[in-house]
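Enquirer: There are structures below to look over.
Just so it is clear, none of the values below were taken in a lab; they were calculated from the coordinates. Not measured: the values here are computed from a predicted model. Cβ atoms are built from the backbone, for glycine too; each structure is taken alone.
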Structure I
Amino acid sequence: MNQPDEPTENLAVEQPDAWEQLEQIVAAGDPDAAHTFLKELPPGEDARIMAQLSETEQHEFIALLDDENAARLMESLPEMQAGQLLSSLPPEQAAHIFDEMNSDEQVDLLDQLTEAQSEAILEEMDPEEAENVRFLSKYNRLCAGGLMITELLSFQETETVDDVVSDLRKNAEKYAEYNVQYIYVINADLQLVGVLRLRDLLMAPPGRKLSRMMIANPHSFPDMTPLQDLLHFFDAHPLFGLPVVDENKVLVGVVRREDVEAASEELAGKTFLRFAGIMGGEELRSLPLKTRSARRLSWLSINILLNIVAASIIAMYEETLSSVIALAVFLPIVSDMSGCSGNQAIAVSTRELVLGVIRPSDWLHVFRKE
């Protein structure tokens, strides 16, 4: 085998940690480097990198980004982490970032803030955007209305193909941010009457009315449809999303498969935390000590009481244990095996919840089986 005339450079030269690079960028105050860094950051690294920075450094990094990139960063972080960061920003700066987010992300992050913080941000937002957020906030997060987005394309059934194409061209910059595959057709009362694929629109004669080419009476979800029903539907139908209507059949949004699946995973995660004895929702180590302690102590306090009860029962049989000391050997064995069997039951229950085999209301059935 031929050897190179000169030794090649070692390609495995150790690079500094990404968060150290980010610290250098923040210290230099270089917006271009900040955008490049964010663009080249591997997927899933955003949360870890931001957690390494101090609160001041996080603010300085956000200040280096334009509103669109700051919004994308916020959407990639866990909701609690993004909420913490937004709550520490001036309302005006936070509002500019919110204006660039999808409607469902806006509502999810506002849920992480206090009512006063939310109102301060909404007051600084674009009035139309703020009104839309207030409308979505009235829904429970685990129903179709709480999961839907309002970024969709809808047109009157009396409009023609040429009318729609002209509107798409006129608002190309706005619609470019929409991830859509269908156009929704509504009547004069804004009720959903049909759906039209974009490719069918492009191939149709310019003068044809939408009412003549739409798929009439499409599937839709009532806005109060629970998460479990949404999951069952998308499991059975390979669709990108489905329109959502209110009690008057008025089109109010679109719920996407990816958002339903994400909500299901989030619910399973919260259920797992409760099984593990962490109450009050998600916990990150960046939370204040008081908050973290409260979430853990609520279960630990109950556990202490149970241990006191167990110890008192053992004390009742002190005389028996004294006469047959060998029985004491079995006490840690019984305790350990009880904990192991409990963890096994938790693992199976969590998996069944994720698969949709059981619901929280089936606790009595689970208890009997165990």
Structure II
Amino acid sequence: MPRLPDDVAAVLGVVGPLWERLDRAGARARVVDAVRAEIAAVAGVVGGEQARRVAVERLMRRLARQGGPVAVADPVGWLLGRGLPRRPGCGDVRCDDGARMDTGEDCPVCAEQREDRRAERRRIAAAVDADLADVDRAARRPVFEARVRDAAMLRVKREHVRRVQAAQELAARTAAVELARAEQAAAERALAEAACADCGAAGCGGLCGVCGDRRAADAALREAAVLAAVVRADGVLEEVGEVAPAEEARLRADADQAVADAAAQGAPEEALVLLARMTAEHALADGRRDALAVLGRSPAADAEAEAACAAARRGRRGRRGVPVDAGVVEAEARRRCAERLLVAAVAPYMSSAGGGSGADVYACGAARVRAGMRARLGRAV
């Protein structure tokens, strides 16, 4: 007899006598596939660690109810039709044979349904007694049983309608998901086939790598120019718009010179564009570092650091009772203030970059800064 596969050995091992009676390879393969499918289905409900335990307990329980292996005439039919499949007593996906697969306890939904049926029988009995008060109990019994059967048939019909509706809703949701996936796939294919918006190269997904690097380099240079202007203006944000054009010209000249030197050595276009991007991003990193240092020494940072240190001196200890280091508190307060000021300094100019170029961008950004200052002064008054 072939050895049981490792992944189903624990489950089929409890019905070893039945497995030994499977003398055809096709029958064994069907049973193994069914066990794997059932383990996967149970794992989706109770998790992978408990799935095999549930399957083992199910087979043991049902084989015992059957009367043991000797009472099974058709091992394949019994395993596929009675031993392995989940038999829910209610609509709860965790229910199997009236018990919860995850806890092993009696299914509360099944218990509630049993109580509902008992209550229904009591109501039917009371109605029969009222309708046939003059008839003896023996004559009322067939009427009672008939009404109970009618109620059961009605319940079955309602459950059938509910399941049909649920299946239709599931089919509709599945179709909607498939349609959405198909539309998304079509959109992705269309995007992948789209020409580059800048150079017109075909099949670039709307933007080729070279043009993407050009855009990234341009954006990085603009932001680096604003940061350099913050440093040049010594943190006075109202003056950034006046200084930024000159800083951008300087940074672009440096980047152009680096690209020209590489071109003179025979570098291809892709490498030149990538070099321009790397140069711009390096300038951006340097500008951010220098701007944070300047803004960390600004009057606003001084005030925030002083307030934080005063609060630390009053508290003396942190949340966990650890003594507060005034130097750390001051440095952290200056860092937070500098980062906040940096965002406020850059945002007006970068949000204007899409609609113009050169000095127009910085003029628009400076106007935003002045408008913000006037608004704050107005609120203060």
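Enquirer: If FRET efficiency 1/(1 + (r/R0)^6) of positions 105 and 249 (r between Cβ atoms, R0 = 41 Å, to 0.05) computes to 0.95, which of I, II did it come from?
Expert: Corresponding structure: I.
Enquirer: Comparing I, II, where is distance in nm of label points 7 Å out along Cα→Cβ at positions 57 and 241 highest?
Expert: Across I, II, distance in nm of label points 7 Å out along Cα→Cβ at positions 57 and 241 peaks for II.
Enquirer: Among I, II, considering only distance in nm of label points 7 Å out along Cα→Cβ at positions 177 and 329, which has the greatest calculated value?
Expert: The maximum falls on structure I.
Enquirer: If distance in nm of label points 7 Å out along Cα→Cβ at positions 97 and 313 comes out at 5.1 when worked out from the coordinates, which of I, II was used?
Expert: I
Enquirer: Which structure, out of I, II, was helix-only ellipticity at 222 nm (-39500 (n - 2.57) for each DSSP H run of 4 or more, over all residues; to 500) calculated from, if the result is -17500?
Expert: Among I, II, the structure yielding -17500 for helix-only ellipticity at 222 nm (-39500 (n - 2.57) for each DSSP H run of 4 or more, over all residues; to 500) is I.
Enquirer: Upon calculation of Cα Rg over 2.2 N^0.38 Å from the atomic coordinates, which of the structures I, II produces 1.84?
Expert: Answer by label: II.
Enquirer: Okay, next question. With distance in nm of label points 7 Å out along Cα→Cβ at positions 121 and 161 coming out at 2.6, pick the structure among I, II it was computed from.
Expert: Derived from the structure labelled II.
Enquirer: Here FRET efficiency 1/(1 + (r/R0)^6) of positions 33 and 193 (r between Cβ atoms, R0 = 41 Å, to 0.05) was calculated and came to 0.50; which of the structures I, II was it taken from?
Expert: The value was obtained from structure II.
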